[in-house]
Structure I
Amino acid sequence: MIFKIANALVALMFVISALLQLNDPDPVVWFCLYMLCAVCSVLAFTQINAWGFMLSLSMLTMMWAMVLFSDYFLNPDPVDWVEVFSATSMKSSQTEIIREIGGLLMCSAWTMFLVFRCKNNPKTT
């Protein structure tokens, strides 16, 4: 029961995140990504075992985060951590990279959790 509630809340969080991306300079990619994560939560909520799809999405987002992480280290500009966590606008490319890495890691971690949950408890997801 707790897992179903958490799944519903996380699905809602991903839908809201997708909608917030509509103001982004590259909204389509991020909207689709967050909606795919929401779909994974809905599949797990409805007990549809789609761990292969979830694993693929988790690996894709992890690899994408690693690529952005390398971009972060190649850019010598310092990161304003206050801007990352508090400002709604983006003033530097480093801020956007850090935020994108965070979003990708959240997607990867949640979908990987769903993979383990579906693989280990196919009847109780």
Structure II
Amino acid sequence: MILAVAILLVCQLIGETLARGLGLPVPGPVLGMALLLVGCLLLPGLAARVMPTAQGVLAHLSLLFVPAGVGVISHLDVLGGSGPALLLVLVASTALALVVGVLTFVLVARVTGDEGAQAPEKPLQ
């Protein structure tokens, strides 16, 4: 498990180094994740070694939102003046993301020729 965590952290470190060193507009962890993907594709044993630890981290991903929540609470005075505008932007961006997701799904369904499951002819008992 320690080796798997070290592999994940080294990939993130390399990604951060590349992003900052080359001035790339991509976050370092995203580059690290891409590096890990390439490594897993080239070395299947790497994927087998990292997978249990990665699944454990993903299972507890919600814990990573606690620091963000504390940060928001500690800066409520700063956010107070901008609260209505932030709420409007949050609601609008969520609605826009949902609409774009639906339209993308419909487009992909049309392109692939899969218009969705047919309704059953008889109601289920």
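Where a number appears in this text, it was derived from the coordinates with a stated rule and is not lab data. Only a predicted model underlies this, so the values are computations on that prediction, with no experimental measurement involved. Cβ atoms are built from the backbone, for glycine too; each structure is taken alone.
Comparing distance in nm of label points 7 Å out along Cα→Cβ at positions 23 and 103 across I, II, which structure shows the greatest value?
Details: I: 1.3; II: 3.5.
That would be structure II.
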Computing FRET efficiency 1/(1 + (r/R0)^6) of positions 63 and 95 (r between Cβ atoms, R0 = 25 Å, to 0.05) gives 0.35 for which of I, II?
II
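Taking mean projected area of the Cα convex hull in nm² as the criterion, which structure among I, II has the greatest value? Working shown, then result.
Numbers: I: 7.9; II: 14.9.
Largest value of mean projected area of the Cα convex hull in nm²: II.
If we compute distance in nm of label points 7 Å out along Cα→Cβ at positions 79 and 111 for structures I, II, which one ends up with the highest value? Spell out each step's value before the answer.
Working: I: 2.2; II: 3.7.
Largest calculated value belongs to II.
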Consider the structures I, II: one of them gives 15 for relative contact order in percent (Cα under 8 Å, 6 or more apart) as calculated from the coordinates. Say which.
II
